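For reference, the structures are reproduced in the following blocks.
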Structure 1
Amino acid sequence: MRALALALLLATPVTAETISQEIASTGLQATESRLAALPSPTSEELFALAGLHFLGGVEQALQLRWKTGVKADWSELPILRLPIPENPDAIPFQAADFTALIRNLDAEMDAARTALAQLGDQEFSLPVRISDLWFDINANGTREAGESLAEVTGMALGGGRGMGVRVEDPVITFDTADAAWLSAYTHFLSGFASTALAYDPEPAIQRVIDSSQQIYAFWGTTPPRNAMDMMFGRQVDRAAMVLHALSNTPDKGLAQDAHGHLLAMIQENRRFWSLVAIETDDTGEWVPNDRQTSGLGLRMPPGTGERWQAVLADAEKVLKGEVLLPHWRFGAEAGINLRRAFEDPPAIDLVTFIQGEGLLPYAEKGPLMSLQSWRDFEDFIQGDAMLFAVFLN
């Protein structure tokens, strides 16, 4: 009898662990490594691999931030603004850390696009439980408080600010259209990376770090007479880093790469919406069409896709130089050709840019950009335009 029971047990298939469950138990990096080693991955596995490279790039940036104690008040930059747990034993941040962060992020976006290119137009359906996703911020291999995707990104999973209804433990079923959405987002982050690296920020960052250390050496043991440095010191240092870096003559090749990524982002976003429009299912949608519902509980008014595409169409015209950026000194008939600025990028001097002299090489007569499509989008979304812009990409 015991032998029969053992035989039945061995004959009964063990329920396979899903990719979502694997991420929950082993983390992003381990799951990515396993999928990357597969000789013949399925379409679901290829999309998962691309998504893991995308999230892995974010995870590596968060790990470097935790290691060096970079706080979440770098609100000017994506990823650096995300809240993460404090590291009581952080080592001093160096300028080379910023360059490493940006290069690592860009490399992971390239790897994600490689997997998406291999996926091509293959159809797939990959359920992912949002609560299974987490970042190993302190790199100890164990999931801890403050490391979930929702905690780090502040995702409004329904509820809050009137955006929708709260969905308990949402599951998103990613499909073919979402591969285009992911591709668009990789181009956005690569565009940011190329722009940042074009201005070679490392010397500027190190200059400010070194000068700040010399400044604080004058403090001695007497407390400051006011709280000005506590309130504004870090922000002033960051502004100085940015302005010093922007004063460099940028690398033309990297600037053109950034331009190409931004245009590719718009093209992939447009492809995403064309694929979403023909979907007939309604199961755990990431970004729904007008006949579907959001798996996150977000309230997406009918026509959201059309309104957002109008915003991107205007952005594309600006990037291509078909319409010009208005400037207060150039009147109603002339503006700045942004395409020419990417092709032959300038060092940025705020004084000459505000006054107009520094923009003369890129000024020309022609139709000016209108912000009407953005205003229409703001009115349509009713107060959450920036949040939806980040979400819709």
Structure 2
Amino acid sequence: MPNVETLRREGFAETVRTWLEENVPHRWRTERGALSEDESDEIRHEWDRQLFRGGLAGLSLPKEFGGQGLGVAEEVIFADLAGRAQAPDGLARIGRILTAPTLISHGTQYQLERYLPRILSGDEIWCQGFSEPDAGSDLAGVRCNAVKVDGGYRVTGRKIWTSFARLADRCLLLAQTDPAAPRHKNLTMFLLDMKQPGISISPIRQASGISHFAEVQFENVFVADDDRVANDGDGWKVAMTVLANERGGVEAASRYVELRADMDLLSQSIGHLPEYQRQLAELDTRVELIRWQTLKSIDFDPQSTVFFRSAAILKVSWSELLQEIAALGIETMNADTADHWRFQYLETRAASIYSGSNEIQRNIIAERILGLPR
């Protein structure tokens, strides 16, 4: 007999399934590969607002800040069903998946009250200011500096590969605050206003023609003491919380949205061809393994070692699978799917680099999970 928790989750899933059937934009389902950048941004931003109006934004966040007070299980269930419904991924992902849970772990009451409601409503878009031209994979080597002044800090430096920078209202920024301090003790995390003077944004056009990323130059930009996360020198610790969320179960569940939609498109276009059926079956199984591994992790404590182990392989798995599916799409595209697969093939080349390169992630798995020597 199903227990109460299972029944509750099944009821939640049925409610979400019905809502998605009624609300996923038809144009996104059928034309997303051919949309212009502005058209795509408009649909994705409106999707954030639809989620909020439908009571589906911030499922695992506290009710007092606009969330639903549920758990990671509901976040994963929603992402699973959204993938099957070919729903868009909104522009609020940095705020929702990275900033919000980081503030719940490390933020002040002021920061929680000021930022969480606007993240969940879709009113504020966030970007992540971590990577730099000379400090990409070496996060501890960032050189963007924040100098203490009266009432706050003045930030000068550069960030690169900054997702959503051209649209962002705020930036989750990692900066060096004490050049003389030991490595990993010289960094501080900030919540920086992106709509002030002194910020220059240079979009980086990708091979796909889209500019998801940008290089951002900060020149003597102010950030208030109230917008410092934790204490001076705690930036590395806070950054590890951000990265755990970026590579963990909820992020993988949101990537499943894209994987499932692309897999369904492949099946519809070439599933009737005998020469591809075995390959399609293998790819489809691997897509569902992402779902299975993500769902398996939801019953573990997010702060536990077993949760970390369960989620650690997901980033490598989903990124490389995205690339393989797109490659098969290019190989088999027709007049109806060519625009989508050309875009997706070029777009997914970066998947094994962003959110932490797969080489770095394999090192983490080897050293921190398998216990292999350096």
Structure 3
Amino acid sequence: MQTSQRPLDGITVLALEHAIAAPFASRQLADLGARVIKVERPVVGDFARDYDHTVHGQSSFFVWANRGKESLALDLKKPEAKAVVRKLLAGADVFIQNLAPGAARRMGLDFASLHEDFPRLIVCDISGYGDSGPYRDKRAYDLLIQAAAGLISVTGTDGAPSRTGISIADIAAGMYAYAGILSALLQRGRTGTGVRVEVTMLEALGEWMSYPLNFAHYGGTPPARNGVAHPGIAPYGQYQTGDGASVIFGLQNEREWQRFCVDVLEDPALAADERFNSNLQRVANRAELDQEIGRHLRGMTREQLVERLDRGGIANSPLNDMHDLWRHPQLAARERWRDVRTPGGVVQALLPPATLSGVAACMGDVPSVGEHSVAVLRSIGMPDAEIEALAAAGAI
């Protein structure tokens, strides 16, 4: 049974945000019922609005990371705008920002400056490297953090390191900010006092890099770049069938290796081959192993291989592209798509991955720049004459 109440109903978030990390974090809060007021530059807005124009004339990034928010156009260089921000903070539960290094502090919007006046306010700062250490003033973008955290060094093929296909450093930082804010709300419920949540992109992605980091530091050498193949398990990767299609599958133990040889390849003798009778041996002889597997798969179609893998209990997936994911039968069967209104028209968006029983995600509209400016200012008691004066001064 669905309820109209959501976990973050009644929570107000003020977001001085741009690009991906902070907007992605605050969108998760909006999906759970929080009121998120997104402060944007007048006219042009968040620069992520112009990353591309593929979704009914709008940016794929922006549409994804900004549903369910109210857009307040505000020029923070104007003194009148700074007064508005403080009025908004007086009624906010959370303040989240990912401005350039030091910008929030220079505007008096750092935790130390805000905590005395707003003791219950939770302040979440997202940056590339943090506000201390030798890199505190260094700018950071997703690709640069992928490089700094060593992700590129372990991604790709032997001769060609590669970035990941998504903004993974931004996403990691955004998700840790989201989790940190939820934790801070719980903490405030016990103490009555707000805390600072600091998340850096380097530390967020560094946490996700712990496996190759440990492997390299304690083992002496980093995991090899193996393209789609797993560096420490074999067979585990991309294999091609006779019809030219690709399937990803992987084995986790010797019992699965036996089943793979018998049920999938229908070659029980291969299971006893001394070159392949343990995972260590299979990894050491990966080229010969892949040659043997390829020989068997040439006589199968993708559908036949997937059917045999499923029958043998071997984890697998076709190598899907974006169109395949959009049409994925599992997402359709589980009714994961919802319509979301945007300034350019209705789009479909996936529900948040964490499904709470009895709770429907908000899935609110994507705002246009300054769409809610007047309504937001009225909500903090500002008379229309003052709003008109702000507009005349170019502050909104």
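Every number here is computed from the coordinates shown, using simple stated rules; none is lab data. Just so it is clear, the structure is predicted and the values come from calculations on it, not from any experiment. Cβ atoms are built from the backbone, for glycine too; each structure is taken alone.
Okay, here's what the table says:
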item: Read-out distance in nm of label points 7 Å out along Cα→Cβ at positions 217 and 233, computed value 1.6, structure in 1, 2, 3; result: 1
item: Entry that produces -17500 once helix-only ellipticity at 222 nm (-39500 (n - 2.57) for each DSSP H run of 4 or more, over all residues; to 500) is calculated, selected from 1, 2, 3; result: 1
item: Answer label among 1, 2, 3 for the case where mean count of other Cβ atoms within 10 Å over residues 113-120, calculated from the coordinates, equals 17.1; result: 1
item: For 30, 15, 9 (semi-axes √(5λ) of the Cα gyration tensor in Å, for residues 265-352 alone, calculated) the corresponding structure among 1, 2, 3; result: 2
item: Entry that produces 48, 24, 19 once semi-axes √(5λ) of the Cα gyration tensor in Å is calculated, selected from 1, 2, 3; result: 3
